[in-house]
Structure 1
Amino acid sequence: MNHKLEADSIQLEFNGRKILSDVYIKCETGNIIGLLGRNGQGKSCLMKIIYGSLKCERSVRFDNVAQHESFKRPDLLLYLPQFNFIPKALSLKRIFKDFKLDYSSFEVMFPEFKTKYKSSINSLSGGEHRLVELYVIIKSKSQFVMLDEPFTHLNPIQIEKVQQLLNNEKQNKGMLITDHLFRHITTISDSLYLLTDGKTHLTKSIGDIQTLGYANV
């Protein structure tokens with residue numbers, strides 16, 4: 001069964017400055033939706049609003065049913081923020097147990113973790129820490145995931161494997177992804193939204209990104 005996440009009528013203002021004023025975004029299971037925009041345009045704010053951790057005027061719906069605190073419904077939505085969210089004291093064994101995931105499948109894709117099952121997150125590099133967080137969110141049983149700057153600290157080989165993982169897992173869930181490394185987003189996305197001047201624009205081609213003043217492609 002296909003599922004749908006929609007967010008619209010979002011109004012966000014800080015100190016008299018409108019950050020978001022005319023936003024609509026839709027994500028369906030089986031699709032990767034890219035969200036692009038320059039720094040300060042409100043991409044992370046939009047994700048936090050959808051997640052329910054940032055309060056504002058908005059409408060967020062899952063299969064046409066309003067949901068104001070999505071963070072209470074991990075079966076519907078999980079969110080990877082820009083910052084690390086898994087405590088450094090936890091071991092990989094504990095993390096994979098908590099997320100009910102098979103560690104051996106992770107080892108096959110990322111063999112550099114073969115000897116680290118009992119290691120704590122604190123012993124990992126920044127890229128390895130990010131990779132663990134990214135993997136457990138992507139492989140979760142949630143209908144939708146949002147990924148904010150997922151490729152940060154990853155090396156080119158890891159990025160390629162994560163893109164492969166995203167393409168495989170999109171059969172099971174819908175994904176909303178933003179990253180300043182926009183070419184990684186345009187490569188894997190089924191649809192692209194550009195956030196500029198508080199509004200979202202559904203782009204019909206890569207050329208639209210340049211037309212709307214985001215980047216030369």
Structure 2
Amino acid sequence: MALTETDKAFFSDGYNIGLHAVESGLTKEAIYVATETIYEAIDGLIDSLLKHAQRESIAVDCTKGCSMCCYQPVFAVSHEIDYLYNYIKNHFTKQKVEVILDRANGLNNERDKLNQTSLYNHKGACPLLEDDSCSAYKARPMACRIYLSMSVDSCQMFYDNPSPDKNYAQLLEFPLQAGRMMNEGFTHALKTAQLNTSEFRIEEGLATMAKQ
């Protein structure tokens with residue numbers, strides 16, 4: 001499917017942010033700063049979108065304490081996992097880090113055995129979930145940031161009986177596409193410097209980082 005002009009604009013934004021990291025020497029610090037920059041950009045876009053939705057009486061049902069989406073498999077790019085892992089190590093106690101990584105290992109071991117359909121239907125708490133809120137909210141991956149539901153009832157139905165064909169959460173499409181394109185542009189820029197990226201489930205990525 002051909003990209004729209006809006007898609008191209010978001011891809012370009014992500015690419016330019018990634019290119020700045022490349023031109024800065026592609027150090028870990030440069031990638032962390034670039035990751036923060038792209039997160040700030042999408043957060044700003046979503047804040048504007050939410051204000052517009054409120055003015056137009058468009059329902060956005062995501063609120064703090066609603067965590068049904070935190071039980072489904074969530075995927076992140078390798079630089080996001082690295083950023084998240086670094087955040088955890090620098091903001092949590094050693095004991096709390098061990099608890100999170102133990103949860104990550106346990107969930108990863110469960111999901112590694114599943115086929116694609118079973119994985120999609122699997123419900124398991126994100127290792128970062130505490131009291132129905134994200135304990136690493138500031139460092140959450142793009143996929144978490146752009147997941148905005150228009151109907152909490154649809155989320156409940158998807159949580160209780162997930163089905164890729166019949167039963168799914170009713171999400172706002174615009175932030176989903178914007179975030180995807182920004183991430184694609186970002187990773188494309190990294191590839192120009194021969195830095196290839198991979199995609200991991202959050203628990204899979206954290207478990208992998210802990211072994212390095």
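So Rg and Dmax of the Cα atoms in Å, computed for just one structure, reads 17.3, 52; which one of 1, 2 is that? So the calculation was done on 1.
Suppose FRET efficiency 1/(1 + (r/R0)^6) of positions 67 and 107 (r between Cβ atoms, R0 = 41 Å, to 0.05) works out to 0.70; of 1, 2, which structure was it derived from? Working through the options, I get structure 1. As an exercise: helix-only ellipticity at 222 nm (-39500 (n - 2.57) for each DSSP H run of 4 or more, over all residues; to 500), calculated from one structure in 1, 2, equals -8000. Which structure is it? Value -8000 for helix-only ellipticity at 222 nm (-39500 (n - 2.57) for each DSSP H run of 4 or more, over all residues; to 500) corresponds to 1 out of 1, 2.
When distance in nm of label points 7 Å out along Cα→Cβ at positions 171 and 203 is computed across structures 1, 2, the figure 2.9 traces back to 1.
Looking at Cα Rg over 2.2 N^0.38 Å, for residues 123-186 alone over structures 1, 2, structure 2 comes out largest.
When mean count of other Cβ atoms within 10 Å over residues 11-18 is calculated, the result is 11.1; to which of the structures 1, 2 does this value belong? Label of the source structure: 1. Have a look at 1, 2 and say which one yields 30 for relative contact order in percent (Cα under 8 Å, 6 or more apart), as calculated. The read-out was computed on structure 1. Taking mean count of other Cβ atoms within 10 Å over residues 3-10 from the coordinates of each of 1, 2, which one would give 17.6? Derived from the structure labelled 1.
Among candidates 1, 2, the computation of distance in nm of label points 7 Å out along Cα→Cβ at positions 99 and 147 that gave 1.1 used structure 1.
Rule-based calculations on the coordinates, nothing more; no lab input. Everything quoted here is computed from the prediction, not taken from an experiment. Cβ atoms are built from the backbone, for glycine too; each structure is taken alone.
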